1. To which of 1, 2 does the computed value 3.2 (distance in nm of label points 7 Å out along Cα→Cβ at positions 100 and 116) belong?
2. Supply the structure label, taken from 1, 2, corresponding to distance in nm of label points 7 Å out along Cα→Cβ at positions 20 and 92 with the calculated value 1.5.
3. Among the shown structures 1, 2, from which was the value 14.7 of Kirkwood radius over Cα pairs in Å calculated?
4. Distance in nm of label points 7 Å out along Cα→Cβ at positions 52 and 76 was computed and gave 1.5; which structure, 1, 2, did it come from?
5. Which structure, out of 1, 2, was helix-only ellipticity at 222 nm (-39500 (n - 2.57) for each DSSP H run of 4 or more, over all residues; to 500) derived from, given a value of -8000?
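Where a number appears in this text, it was derived from the coordinates with a stated rule and is not lab data. All values reported here derive from a predicted model rather than from experimental measurement. Cβ atoms are built from the backbone, for glycine too; each structure is taken alone.
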Structure 1
């Protein structure tokens, strides 16, 4: 699998939303940052996302709506979980576009609206 950060068109020099979230928001949470980076490595080395949807103990992937999905890293944790919102590249199931991320301490996702907006922009 391949991961692409939103926005990352050719020649784009600014940091992507997920990359910025990991660098800035997880700066004080190196434990979570390490889990996120480890999970991204697992996804990059996978042939398919099917095992991640079937085995919810790895780091669950959830369907949210439309083409939008969520990674929860880890699934449950007292200090909060990282949620990364993504879509599968249309016509290329081997490419995931990471749209947004957040650290959540409660159960309701907070940035799905922004992720949906980015998804629509990306799919134009």
Structure 2
């Protein structure tokens, strides 16, 4: 069981919401990224995303990324403004140097706002970091 596994502390891996131009539709959209700020790649990245409140829950989204290079990032998904009123979490499990890491990142409800953007590690853009 998961509680019986000793996971090392996650460091230098982040989840961020980035407001950016969608080239095909010429619109600005929010997208979720996973960022690897480690000096080595992370591998077999498993992602589970879901939004919830006390009364409502979205369907879980599952995604796998084979590898994210050192000082690299990967887009997880587009996130629609209609779910900003929910607590949105992203459970990330990955391998780094043959050790398994696991962390739940969360965007509390209504925390994704353009005026709250800050500098994001590795990416040359501003966004919101999940806690």
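1. Of the options listed, only 2 reproduces it.
2. 2
3. Source structure for this number: 1.
4. 2
5. Of the structures listed, the value fits 1.
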